[in-house]
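Below you'll find the structures, each written out as structure tokens.
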Structure P
Amino acid sequence: MSIEVREIAGKSDFEKFLYLPATIHKGHENWVPPVYMDDRVFFDPSKNNSFSHSDTILYLAWSNGEAIGRVMGIINHHYNQRTGENDARFCFLECHENFDVAELLIRSVEDWARSKGAINLVGPLGFSDKDPQGLLIEGYDKPVVIASACNFPFLVDFVERMGYSKKTDLVVYQVKVNEQIPDFYRKISERALRNHPHLQIIEPKSKLALKKLVRPVFHLVNETFKDIYGFSEMTVKEMDEFANRYLLILDPRFIKVIKNEEDKIIAFILAMPDISVGVKKCRGEVFPFGFISILMSQKKTKQLNLLLGAISKEYRNTGIDTILGTMVMREASNAGFTHIDSHLELESNVKVRAEMEKMGGKVYKKFRIFTREL
């Protein structure tokens, strides 16, 4: 069949780009649509500050007047300048099981990246590691958490056939929630609290209290994540944008913050009840009534999803992580959750992985970011 790849042009093309995955994944049991309201913000340069320091391009593949594939290309100049890299990225790759379509899409991003002077193409990777990243390579039979990639195995095969190899893997742990905190874990937490008597445990009780913590928490993220692969430092505007996307659905019970005697935030953990079932039920459309399905799914789910956490460098290896873990595990047990999804962790992040395994966590999904020299 005749295939043509074109940069999107106009509102009609964008709508096809946005909704194409729903067609490709029709009948795919574990696929979860995005929250389209969030996606419209994400892809809007006037609302997503990441565009201000990046070059981007959106492509659609066409055949007989029908959109049959999509991909986005990104060059994050802030990240490249900070790390000394000269990489472009591909992300949001979607197509039916047709190698020619996938190849034309990726080759189009490669040509665009070369024209911009990039020397490598990596992906799937968005503006930052906060965006969906990697292709699922293990755990195809497991339910997908929102904001995580979901793909068929053939897409991994297609990317490898194009000459791409592993850049890094990311793992996801499933941790069983026990009614009682393991004795050894509880003792570590208690000892850490005794050793740091001036620590303040902050447990916000309202969304207003959460909002006041947003910027200090993300400043800590900037400080502690700067050496993590794919992380791009957040501006104040991006912090506020991120908060506006998630504040409505965050549950204060599962956000714990620790301050030191100088009233500075030195650690936090953020989790939320899984909303995937609700997002699937409303097909990603929050309005007019989709938000009801999302809120109801939060009340019914037995899975708690870890979203983000950080500990200031000078407080690492002091048991602070165990204090946070104990508090979240206790809240999860009290709320009736049976298991926790760790979200993505770099395979090289041995400290966090050790913490997950200390709690009995098992790797149940794995994702891969690929790379190729241009």
Structure Q
Amino acid sequence: MRRLLVLFALAGGVALTGFTRTDTHAAHAARLPGVPADTLTRTARLQHLLDVLADDSMAGRRIGTHGIHMAARFLASELHRDGVQPAGDDGYLQHVPVARIVRGGGTYFMLPSPHVDFDTLPPSEVLHSEANVVGRIPGSDPALARQVVVVGAHYDHLGIGRPVNGDSIYNGADDDGSGTVAVLEIARDLTRGTPPRRTVVVLLSTGEEVGMVGTRWYLQHPVEPLDHTVADLQIEMIGRPDSLAGGPGHAWLTGYGRTTMGDELAAAGLPIVPDPRPDQGFFFRSDNTPFAVAGIPAHTLSTFDLHADYHRPSDEVTRVDFAHMTAVVDAAIRAVRLLADGPKPEWKAGGREGLGGGR
């Protein structure tokens, strides 16, 4: 999750080859040795997936590093294993051209634009291997299959930074490893259960922490038309309970009153309430924001309780409450199924205040 309340501060499947020995080891480490994934409980699957994604070997998954590239391949392998169709420009990978420009003591990550000509930049400032991980689950209802629901999370984090108590790896287990593995579990449920009526796009985005560059690139290059996209639900920081949301198993939705999405989820009995801290501006601090600016009803599901490990090396898997997280993932699966099968969300009067743009 982005620390600052910034709308846009910057200008604006993997083919299962190219795995290294380390990548393959990491992918297999997500399952208990000798135990088929389908025999694991949901809690066990979530824990083992997060153990891999937030392991020190991923080096904090910062954009532009080997760790995030290894994470992308691991996530692609999981989508492939679960039967999600590849939807990138290279298998599950949607390549995202990013420039990393260091000027005046600051580092800026930028997409191509009329103001940023990559051909004029030094080669060292162009990142060639960044990617979103994108899959597709086709809709089953001929009347609704052309409509699209995007479910997403960002898999990048802060990498290696200033040591705190001797630890310099910012693992990002909660931010947003928890949301990323939740989306994998949602995709798994959709491919193994009753097919969704609408098409579901799985979007695991890069670069949220540096200006939401992955999501902004996706919106410029959607794998399904944006005018067919009826909703976006992001999952972010669900690893610990929030007492203000109702405690373990309960979650909150950013921008709850802006669209009818929250009302529909509440009417279905899901344990999801309005964001209890609207003063924090969380609606503008996650990857739902670019979708909302584009006019698509979009929210983020979270249980972030402002814990002290946010953006610190202590955001480790050992701090995650997996019983709570499993209950929230159960609710998130039901939420995505409602979005995929039920009424599409609509903006309420005044719901797009502060967004501009749109359709």
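Each value in this text was obtained by applying a stated rule to the coordinates, not by laboratory testing. Bear in mind that the values here come from a model prediction, so they are computed numbers and not experimental data. Cβ atoms are built from the backbone, for glycine too; each structure is taken alone.
For FRET efficiency 1/(1 + (r/R0)^6) of positions 73 and 233 (r between Cβ atoms, R0 = 25 Å, to 0.05), the calculated result is 0.50, so let me know which of P, Q that is. It traces back to Q. Here Cα extents along the principal axes in Å was derived from just one of the structures P, Q, and that gives 52, 52, 41; the source is Q. Using the calculated result 3.3 for distance in nm of label points 7 Å out along Cα→Cβ at positions 177 and 241, pick out the matching structure from P, Q. It was calculated from structure P. Here helix-only ellipticity at 222 nm (-39500 (n - 2.57) for each DSSP H run of 4 or more, over all residues; to 500) was derived from just one of the structures P, Q, and that gives -8000; the source is Q. So Rg and Dmax of the Cα atoms in Å, for residues 121-192 alone, computed for just one structure, reads 17.9, 57; which one of P, Q is that? Label of the source structure: Q.
Assuming 0.35 is FRET efficiency 1/(1 + (r/R0)^6) of positions 169 and 273 (r between Cβ atoms, R0 = 30 Å, to 0.05) as calculated from a single structure, say which of P, Q it is. Traced to structure Q. Structures compared: P, Q; top value of FRET efficiency 1/(1 + (r/R0)^6) of positions 137 and 337 (r between Cβ atoms, R0 = 30 Å, to 0.05), i.e. the largest, recorded for Q.
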